[in-house]
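Following are the structures in question.
None of the figures in this text is laboratory data; all of them are computed from the coordinates on show. On a predicted model such as this, the values are computed, not experimentally measured, just so you know. Cβ atoms are built from the backbone, for glycine too; each structure is taken alone.
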Structure I
Amino acid sequence: MANQMMVEIENLKCGGCENTILKGLQSIAGVGAVRVDHDQKAVVFEADASLRPQVVAKLLGMGYPEKGSVAGLDKGIATAKSFVSCAIGRIS
């Protein structure tokens, strides 16, 4: 059964970020109705609750970690990844 869930994220800057997030999460089987809420800096999606960890991991891999989940060097790496993801999202 699909539930609507929200993950507050870090490093959300623009439409390029949004494009990357949409494509990335839509590639996960069982995840649908993905949208990015710029005001709340969050991703809203529908999926079985068991897929939430996979969504959070995918977001982290793209440079958009769950709010408060990374610090120090890991936070710097996530920020750098988000700049790359953002640029790719702007191009595609």
Structure II
Amino acid sequence: MTNQKEKTLVNFKKAHSLLAKIVKMVEEDKYCIDIMQQNMAVIGLLKSAHQMFMEAHLNTCFKNAMASKNEKRKKEMIEEILKVTRLANK
């Protein structure tokens, strides 16, 4: 596993832990603002993980596809990036 993926995995694990905390907070009827702050922390961690994966993908898979002579694969890679970008911007 690359160092970048390890950092991403740390973010996912932190987000997972925070989500469990949020569920418990909701079950215990904790203060709404406290819950929302924790929720925003999870969103931040997930956005960061997404960005790290995107950078790694662009620097490896995407770069290799663009360097190849396979036009079909190049087009597929571009479409994949656009699809993920659209989803991230919803």
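Quick notes on this structure:
- Top of I, II by distance in nm of label points 7 Å out along Cα→Cβ at positions 18 and 74, largest first: II
- For helix-only ellipticity at 222 nm (-39500 (n - 2.57) for each DSSP H run of 4 or more, over all residues; to 500) computed as -15000, the structure of I, II it came from: I
- When FRET efficiency 1/(1 + (r/R0)^6) of positions 42 and 66 (r between Cβ atoms, R0 = 25 Å, to 0.05) is worked out for each of I, II, structure I gives the greatest result.
- With respect to relative contact order in percent (Cα under 8 Å, 6 or more apart), the largest value across structures I, II is given by I.
- Answer label among I, II for the case where Cα extents along the principal axes in Å, calculated from the coordinates, equals 36, 29, 23: I
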